[in-house]
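*Asks:* Please find the structures below.
Laboratory data are not the source of any read-out in this text; all were calculated from the coordinates shown. Quantities reported herein were computed from a predicted structural model and do not represent experimental measurements. Cβ atoms are built from the backbone, for glycine too; each structure is taken alone.
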Structure P
């Protein structure tokens with residue numbers, strides 16, 4: 001469907017709906033439909049066998065109204081400008097609803113990183129850093145890890161950028177290893193934030209998180225850490241998936257064991273867990289989304305909940321840990337069915353919040369304790385949830401519309 005292939009149109013549709021709820025004339029928010037800057041770069045990289053491959057890279061700076069642009073860099077074979085534009089727009093809204101002094105940006109390279117050696121990934125990252133160096137910087141645009149990128153890639157980017165501009169610039173990226181200026185608590189921040197949002201949601205509904213049955217699509221950093229925190233809080237993770245398929249257990253999966261195996265990059269298909277059933281591939285993913293659970297947490301890629309499957313989703317509460325997992329058409333179906341959806345721009349904002357903490361520590365040459373980081377994250381993310389929840393009650397609208405309303409209003413007030 002159209003929204004599945006034009007994610008930026010998806011984002012604009014939700015902005016327009018929220019702006020209409022605020023009775024805003026279009027001229028006051030039309031600038032959100034036009035990113036400030038879009039850059040496409042060609043990246044020649046010498047491969048290990050001596051040949052030269054040319055990769056396409058992108059960086060979009062959607063808005064700097066609230067501060068420097070902020071957003072990740074992804075390495076994925078399906079990455080394209082349309083996707084990056086949508087993600088940068090969502091970052092603008094995410095930073096706004098979280099109360100951060102950042103605008104939105106996003107970047108990516110069209111590549112399957114599993115086909116690259118470590119040396120090739122380093123050369124590609126450094127080529128990308130040189131290519132986009134003229135438009136990024138600590139007070140202009142601050143990248144971070146995203147899909148298929150990590151602290152090592154951020155380190156290469158930081159080193160190459162610093163060499164390019166002729167000075168040490170640790171604050172040019174976040175998500176760095178601790179020894180390179182990273183923040184304590186950053187690697188688990190998005191998952192911790194999702195867990196906190198789940199706790200606030202259930203509390204606001206007068207329900208218990210302990211004992212709640214949860215299905216999580218995705219066992220990467222976000223999904224895996226979310227599963228870990230929720231399991232430790234007493235929730236039952238009844239379904240969990242990765243690229244190989246999905247594991248199911250009505251009594252709750254052994255998340256501690258799964259987490260231990262995930263640290264050595266083992267797929268769920270390789271695990272033998274008592275009482276668990278494995279369903280491979282797309283069928284496992286389909287069954288997970290439609291699982292009998294209290295909470296469904298899509299923590300994988302965009303456009304997973306669509307008009308084709310939305311009516312079959314049984315979980316009454318959906319917390320979007322991934323960016324853009326629900327299409328506009330699906331959102332309308334879920335809303336009509338009375339499902340409560342906590343949108344991505346609120347639910348997964350823990351990562352960018354602690355990225356802000358890292359940037360602030362780098363800029364001010366400080367080092368915060370893990371307790372300080374987690375306490376500040378708790379304060380900011382619960383405060384953001386309270387604002388959105390209250391807006392939804394006041395305007396009698398969905399949490400998605402309320403989150404966009406809160407975000408747009410803050411941006412317009414600062415514009």
Structure Q
């Protein structure tokens with residue numbers, strides 16, 4: 001009898017239980033034993049085989065409609081220490097797992113491949129990509145599961161903030177979760193009609209200065225103010241934090257990192273830093289404005305999946321088990337159109353880093369261009385418009401050339 005193990009790594013995303021439920025149902029119907037491994041690789045790394053539960057059809061048949069993860073999750077990394085990796089493989093062997101379904105993002109994907117390599121022919125692994133960031137290298141046009149639900153929820157939050165901003169005459173600086181890529185930030189902001197959205201991909205290669213982001217928001221506030229709308233919402237991608245200039249990060253020497261070495265962006269006060277900096281800049285221009293920082297992230301991750309993600313994740317879970325029981329090993333499970341397509345993990349991982357390649361937001365796409373057109377930003381050519389330039393100089397008390405110098409960074413991106 002085959003034994004299928006299922007574990008979840010990384011942060012939560014809507015739809016995890018859909019993968020677990022469909023994988024367990026299909027595995028049981030094919031005569032396999034199916035076990036859920038609690039908290040990702042955490043206990044396997046310690047050689048503990050007692051954090052495992054048997055999964056039966058009757059107990060998982062309706063879990064695809066639930067948020068969160070019935071198996072919980074962790075960011076434990078079994079590849080940092082050779083002994084952790086050895087214990088992980090040995091513990092899987094003790095449990096009897098010869099087919100493993102891992103659910104997670106790029107870090108879990110790379111860990112799954114290392115575990116598969118260490119176990120050799122004794123273990124087949126299928127990885128199901130999960131992240132609300134939409135940043136894994138799936139087929140063109142295919143989202144990662146959880147993204148659409150998170151985008152829908154994020155859109156609702158931004159819509160409420162836009163209405164509050166209009167009602168109270170204030171600005172919000174909303175930082176949207178997304179470790180590297182700006183898909184969620186732009187997707188939710190565009191759908192909600194937020195005033196502007198700033199993503200890391202719009203900046204040139206290299207470090208990003210905090211002052212450039214502050215000036216971008218400041219200029220948008222000034223433009224919107226002279227157009228008769230003294231309120232708005234600026235949405236900023238959390239992933240900008242990973243590219244902040246070292247001099248800016250030096251102001252935060254105690255910023256912690258996770259087990260994979262990434263800065264814990266949830267603990268980076270990016271919104272407060274930006275709101276404070278923009279407020280000071282506006283004060284220099286003689287523009288009184290209330291700015292409120294708002295982080296949007298954790299409230300997106302464990303909501304119940306929408307219909308798209310509930311259906312999508314059931315396909316992925318069932319597809320993972322079909323691939324494993326069919327003899328496939330070391331693959332990432334994707335859906336292209338209406339078909340499940342297993343992709344060898346070797347094609348997914350970047351050979352230089354050993355981690356999954358990141359799918360960044362394409363700022364050359366028509367979709368991004370339209371998003372920029374729908375935003376209210378001060379563009380470099382705005383200062384060539386005599387009427388708008390006159391309004392801006394009157395509102396700020398600065399000469400036109402001084403404004404050009406103050407907002408010269410706009411030419412960069």
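*Asks:* Given that Rg/Rh (Cα atoms, Kirkwood Rh), derived from a single structure, equals 1.05, which label among P, Q identifies that structure?
*Replies:* This figure was derived from Q.
*Asks:* Kindly point out which one of P, Q the value -0.48, -0.75, -1.02, -1.08 was derived from, the read-out being log10 I(q)/I(0) by the Debye sum over Cα atoms at q = 0.12, 0.18, 0.26, 0.28 Å⁻¹, for residues 104-167 alone.
*Replies:* On the way: P: -0.28, -0.63, -1.29, -1.47; Q: -0.48, -0.75, -1.02, -1.08.
Here the read-out was taken from Q.
*Asks:* Comparing structures P, Q by mean count of other Cβ atoms within 10 Å over residues 184-191, which one has the largest value? Provide the component values of the computation, followed by the final result.
*Replies:* Details: P: 23.5; Q: 26.2.
Comparing P, Q by mean count of other Cβ atoms within 10 Å over residues 184-191, the maximum is at Q.
*Asks:* Right, something else. Can you say which of P, Q returns 24.5 when mean count of other Cβ atoms within 10 Å over residues 312-319 is computed? Provide the component values of the computation, followed by the final result.
*Replies:* Values: P: 19.5; Q: 24.5.
The correct label is Q.
*Asks:* Here is a further query. Figure out for me which of the structures P, Q the number 17 belongs to, where relative contact order in percent (Cα under 8 Å, 6 or more apart) was derived from the coordinates.
*Replies:* The structure behind it is P.
*Asks:* Still on this structure, please answer the following. Between P, Q, which one scores greatest on distance in nm of label points 7 Å out along Cα→Cβ at positions 16 and 48? Provide the component values of the computation, followed by the final result.
*Replies:* On the way: P: 4.9; Q: 1.7.
If we compare distance in nm of label points 7 Å out along Cα→Cβ at positions 16 and 48 over P, Q, the biggest value is for P.
*Asks:* One of P, Q was used to compute semi-axes √(5λ) of the Cα gyration tensor in Å, for residues 152-279 alone, and the answer was 34, 19, 10. Which one was it?
*Replies:* On the way: P: 34, 19, 10; Q: 25, 17, 13.
Computed on structure P.
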